[in-house]
Structure 1
Amino acid sequence: MLDDSELIERYFSRDESAIYETSVKYGGLCFKISNNILNSREDAEECVNETYLRLWNSIPPERPENFRGFISAAVRNLSLDRFRFLSRKKRSAELEISLSELENVLPDESVSEKYSENGLSDILEEFLDTLSKDSRVIFLKRYWYFDSISEISAECGFSVSKIKKELTRARAKLRAFLSERGVRI
């Protein structure tokens, strides 16, 4: 299996095997992220394939420093766009629950527009650095990958009750953290 720098070089040389190698290395992760959001195998597969096309079209000129993060963000954003498009017809219960847990913590779009996309993401990265490793993993699994609480419990080896408590504490800490930085909710 190629390492990420070799994979990126294949994109830069326009070697079509880069797409295949990406699917071998990251296909499972991409499908999991997309399926957690869409709760539909067919829609998730479509988003994963669209992600590979997006990578092909964006590398070059982009040269991601963290390829795993880059592809995760791409599939997540495409899946969320697809979810919004399909939301009139069907909804993913886990995604709805995860988003509703955060709605009283994160700023709405009018506040978010005051901050550049990088500015708000820098604040969120700074917040994540304040969490313990376990809390950070739990937070990201829930609100980035949209894993269910029972999945997080099984993967992390903590009780469902502990996961819920950690998420409640992390949301409260995030709310206070944003408030301290002048981000109004």
Structure 2
Amino acid sequence: MAWTKHRSRTVYENDWMTVLEDHVTNPGGGENLYGHVRFKNVAVAILPIDENGDTRLVGQSRYTLDAYSWELPMGGAPLSEPPADAARRELEEETGLIAGNLVELMRMHMSNSITDELGIVYVATDLKAGAMRHEETEDITVRTLPVGEAVQMAIDGDITDALSAAALLRYALTEGPNTPSTGG
């Protein structure tokens, strides 16, 4: 038996998300309330790789964690915008880099028990200088380091953002830092 939704109500909504509470029948036949979040954006992350095999991480204080976080440059793509266009925009805004080449690396659901949010990661190469334009809520530090060191940070737990860690590990397992197809 599949999930059956009987009714839904909006508990909270803003420009980025809607929090819903659904009355459902679960696969075992029981009745439940199920809270979940619908995002109004697709999460996009970018793994930039320059001609030296270096990448860029962005560090910033994350309110929800009450902690500083190192992660890939990322942001939200409104559902009306092609995700690759948003990825290019976010890369330049957060790191000051413009991607000459952008290739999709992976897609993943961010936390599929509570949200339908989709995350898409791109590898950006053929990088050129652009202009950083941080948002009011961003106090970003950009760090340049070899891709292998960023992968090791994910392995060591120094990068805890799910999309960043998954992307770095996927890249290390499937592409590797010396793969010609992503080297520019």
Structure 3
Amino acid sequence: MHSHDEHKNPWTIIDATTIYDNNWVSLIHHNVLNPAGGKGIYGKVHFKNKAIGVVAVDAEMNTYMVGQYRFPINQYSWEIPEGGCPIELDSLETAKRELLEETGLKADNWLRLGDAYLSNSVSDEYAEYFLATGLSQHAAEPEETEQLVVKKMPLKEVFAMVNDGRIKDALSILPLVKLELMLLKGEITL
């Protein structure tokens, strides 16, 4: 095994061309030298927003799931409340806004559960996710592009949906698995 520097980029970019650009994403075509020095290409989808997810848990250990048809996969998807946040804006403020918009809920207590890159072989989409507790119900304010169904479900049932594959959305799976592990290890009590 040869040593490597984790902080040195082994890729050389010869040139880059933006192929497509809209308010949310751009597609960039790169001509590169790969780590072995060979010529190649790399396509990268750049996301202009962070992805934000919220696991909201009430006093009876229920959580709130959002169902909607997702255009890119042509499938219906059950997800935690999610939304986009401009890179430079505060993630927690966006989490609070998305939770209210999609479910009508406000929360007294917020905990950052973690962050992740959602598909780092082709995109730079970055996500942060939060746990919201101390919930109170207000009026929901969904966006016009969203046909949302909000369902209050036992947290244990949602964990089961992750484990048996009924939930396939990465931004839902990551914080739900983290929360389940934290509960099992006694690192958190709800």
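A few notes on this one:
- Among 1, 2, 3, structure where distance in nm of label points 7 Å out along Cα→Cβ at positions 37 and 77 as derived comes to 1.0: 1
- Once distance in nm of label points 7 Å out along Cα→Cβ at positions 5 and 133 is evaluated on every structure in 1, 2, 3, the highest one turns out to be 3.
A short reminder: the numbers here are calculations on the coordinates, not readings from a lab. Since the model is a prediction, treat every value here as computed from it, not as a measurement. Cβ atoms are built from the backbone, for glycine too; each structure is taken alone.
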